[in-house]
Structure I
Amino acid sequence: MFGNKLTRKQRTEQLLKKHSIAINPNLPEIESEEKANIKSPEEIVRRAVTAFITAQIAIDICSGNGAAESVEFFTPIMERFGLMGELTDGEKIYFDPSECENISQDEAYQMQWRLEMCVSLFWACGFRKNMDFPSEITDITKLIKLIGGCGSFDELMSHVKMRTASEILDNADAIFRMDWACVEARIRNDKSISGRLNHDVVVEQHKGFNWLIGAYDAEDWDSVKPHT
């Protein structure tokens, strides 16, 4: 698309120019294929599906629906996939009938945004065909149907079509530079710097990619940070 002689950074910068997004030429190169610590397909699916289902409970809480009823519905799904042991400390409360009713609207709101972190993972393992341009919240309808239609973790894994390391790093590089533009736009109070990017979507997808490739030692899902 951009020619084989261009570096990953140069290809990304061409993409950003196409979408009228500001560029910081001083940002470093992202990890090479040799240095990237990309998670295994099983690790990716376990983390993505666990976080995805947890976020569904958060959505119900934000919608004013009973948290306990939501927990009762989603717990058997988690058990079917053998994922209860995958819950992080921050996720466990969402499956605790005695504690979930105490989750605040703000906490649930933050948790539901992790759906965009999951999008990066679902794309990497092939559950999504494309990484859409992050100008609006991702439509997760097809993911709900895919996950809900699987009867076991093995069936989930049968849908994996893992992207290459090069593809993953290309997208990680793009979201890294997009996030810088979003931060700069906020600091300068000038939306033209970040073009049509949705800042909230970008930061969450950036966090997802950081976990995916192990950037900045991003291993703890609850505390992954974007870096620009």
Structure II
Amino acid sequence: MIAGSAGVGLPFPRHLLGDDVVAAARALLGAILVRAPDRPGDQVRTGRIVEVEAYRGADDRASHARMGQTARNAPMFGPPGHAYLYRVYGMHTCLNVVAGPDGAPAAILIRAVEPLEGIAAMRADRASGRAPAVPPPNHRLASGPGLVCAAFGIDVSAGGLDLCQDASRLHLLTGVAPASITAGRRIGIAYAGEPAVSVPWRLGDAGSRSLSRRIP
């Protein structure tokens, strides 16, 4: 884990997530995602968040909040800093950080994480699923939203966890912000139409090799 700098390795400040979701998404870049061991023989897993996507509330046609509150998206309508988990295609789990004021639904999809600790555990969980024919290098183990959850052993049971509390088995710590941030269109939301398709709300660390794909 990154250490040795003032203000690094502290619980992630909730107030940075409680206002505008795009500003919150920028603040998350460089933060450390921590998954504590919760089974015999497991390792602590940590990684630096290097790519995110912001999803605003009901006015964002690409957001899960566009149809109002449901049993699935209920965490989005709660306080900032909690985990919102969902599955796509019945096989991939995606981790989101709830943002915005309590009751104003917004979330930030964690698209890519640069692994720091627990590499063996990440590889073991990746191999237990749809493992690639050629094992990826360490820096690509969590380069994609489904791969983040696969590598960190995260499933939908983590939904609702408070990510700003370091006692949570899944939480966030402060890290080192990127030297340069790049922005581009979000991925896989053609159904939403304009203006949702073109807003530059996919953000990434311009210097990271762990991005899911190039931005923009």
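To which of I, II does the computed value 23.6 (mean count of other Cβ atoms within 10 Å over residues 143-150) belong? Here the read-out was taken from II. Kindly point out which one of I, II the value -3500 was derived from, the read-out being helix-only ellipticity at 222 nm (-39500 (n - 2.57) for each DSSP H run of 4 or more, over all residues; to 500). For helix-only ellipticity at 222 nm (-39500 (n - 2.57) for each DSSP H run of 4 or more, over all residues; to 500), the value -3500 is produced by structure II. Once distance in nm of label points 7 Å out along Cα→Cβ at positions 15 and 167 is computed for every structure in I, II, the highest value turns out to be that of II. Which of I, II yields 24, 19, 18 for semi-axes √(5λ) of the Cα gyration tensor in Å, as computed? Value 24, 19, 18 for semi-axes √(5λ) of the Cα gyration tensor in Å corresponds to II out of I, II.
Of the structures labelled I, II, one was used to calculate Rg/Rh (Cα atoms, Kirkwood Rh), for residues 7-86 alone, giving 1.22. Name it. Of the structures listed, the value fits I.
No value in this document is a laboratory result; all are computed from the given coordinates. Source: prediction; values computed, not measured. Cβ atoms are built from the backbone, for glycine too; each structure is taken alone.
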